[in-house]
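Student: Take a look at these structures.
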Structure 1
Amino acid sequence: MVFTHGAGSNAQAPLLVALAETFSAAGFTVLRCDLPYRQTRSFGPPGPGDAARDRAGLRNAIAAVRRISPGKVVLGGHSYGGRQSSILCSEEPDLISGLLLLSYPLHPPRKPEQQRTQHLPNLRTPTLFVHGTRDPFGSIAELEQAMKMIPAKTKLLSVEGAGHDLGFKGKARKQELPPLIFSEFVSFFGLSS
């Protein structure tokens, strides 16, 4: 399992740490990684020219996990990290076994006309989406429409009342969300720890 972060974050994001701990406790090999733009700059969002280099960084992370743990590799990313993961998989359909996309940024907030879906018809990787019902980067209905563009198997786990951070600030959500995501993940991908 390779996890990466959103545009304003890093691999130390509490949600990624909690998910990594949950997956590791179940016997999965997990790598949380900073994308190349974050390795270069400790703060701020990625720049317009960073995306291709960030996807190359994801490819390197996948290769690193394969060296220490043979078998299926799944790529998980929050927001920007998930978007770059999905673009990478649309370009290289046999690269990994599955995608776990947390809060996919379907469009910028309040700009639904700027859809980030151009690559989705080429996505042939089974994909589990986890999305908050109050995410300003795309509604559940918008995401369901976008998922219809994907020819691979997909599933949506909606998180009631959560925004783009999946509500990962409250104590109860911190305890409940990682096991819920893990359970859906194992069921969707037909995996065992």
Structure 2
Amino acid sequence: MEEEIRERRAFPRARGHAPLTPRTRAIARWMFHGHLWLGVVTTGVVLVLAISGILLNHKRPLGLMPDVAHAPTGGFADALPLAVLAEHAASAAPRAASMGVDRMDVRPRDGIIKVRFRDDTVTEVTLDINDGRVLHVGERNDVFLEKLHSGEVFGDNWVLLSDLGAVAMVILIATGYWLWLFPRIRQ
């Protein structure tokens, strides 16, 4: 009797509609509880993904990523080899270079390359790709956000945590729409 009262509160019968079949009622109950508990369990992960994603979308205006204005000095075909550009970057930031190069981001249209090192402060050196001139040396303050957003901040295997958050979000959207639409469209 108590369960029937709870079901009536959770899934009230619309006026003029036939009662739900036991199968439909079971699906509705599963959707409701699945949506509720998946939301409760994954709230923290989804919240971290949402906030870090918003901050990453606005990293330039927030000053988290340096914006280096530069006009290209030549074509991409005339660019220096990557090894030479890495040496120029290492000479501009020797302490950071001692930890090794993490990545190199070549932007031919802008005529620059960004060399990021593996040091604790995540130093980045921006160079002209044609003459190797150093345009900027500084910290990349958005790297922590990138790693938090992807789950890498907790270790390589934790990337699956962001995948879990994304899958949970898809399921929450689908079950949320079902819970909202079902009472409106049933006959």
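Student: Please compute Cα Rg over 2.2 N^0.38 Å for structures 1, 2 and give me the label with the greatest value.
Tutor: Evaluating Cα Rg over 2.2 N^0.38 Å on every structure, the highest lands on 2.
Student: Hey, FRET efficiency 1/(1 + (r/R0)^6) of positions 64 and 112 (r between Cβ atoms, R0 = 35 Å, to 0.05) derived from one of 1, 2 reads 1.00; which structure?
Tutor: Going label by label, the one that fits is 2.
Student: Follow-up question, since we're still on this one. Just checking, which of 1, 2 has the largest value of FRET efficiency 1/(1 + (r/R0)^6) of positions 32 and 88 (r between Cβ atoms, R0 = 25 Å, to 0.05)?
Tutor: 1
Student: Ranked by relative contact order in percent (Cα under 8 Å, 6 or more apart), which of 1, 2 sits at the highest value?
Tutor: Values: 1: 19; 2: 24.
Checked 1, 2; max of relative contact order in percent (Cα under 8 Å, 6 or more apart) sits with 2.
Student: While we're looking at this one, here's another question. Suppose distance in nm of label points 7 Å out along Cα→Cβ at positions 24 and 136 works out to 3.3; of 1, 2, which structure was it derived from?
Tutor: 1
Student: When you work out distance in nm of label points 7 Å out along Cα→Cβ at positions 56 and 80 for each of the structures 1, 2, which one comes out largest? Show your work: numbers first, answer last.
Tutor: On the way: 1: 1.8; 2: 3.1.
If we compare distance in nm of label points 7 Å out along Cα→Cβ at positions 56 and 80 over 1, 2, the biggest value is for 2.
Student: Matching task: -12000 is the computed value of helix-only ellipticity at 222 nm (-39500 (n - 2.57) for each DSSP H run of 4 or more, over all residues; to 500). Pick the structure from 1, 2. Mind dumping the intermediate values first?
Tutor: Working: 1: -12000; 2: -17000.
Matching structure: 1.
Student: Taking mean count of other Cβ atoms within 10 Å over residues 96-103 as the quantity of interest, name the structure among 1, 2 where it is greatest.
Tutor: 1
No lab work stands behind these numbers, since they all come straight from the coordinates. Quick caveat: nothing in here was measured; it's all calculated off a predicted structure. Cβ atoms are built from the backbone, for glycine too; each structure is taken alone.
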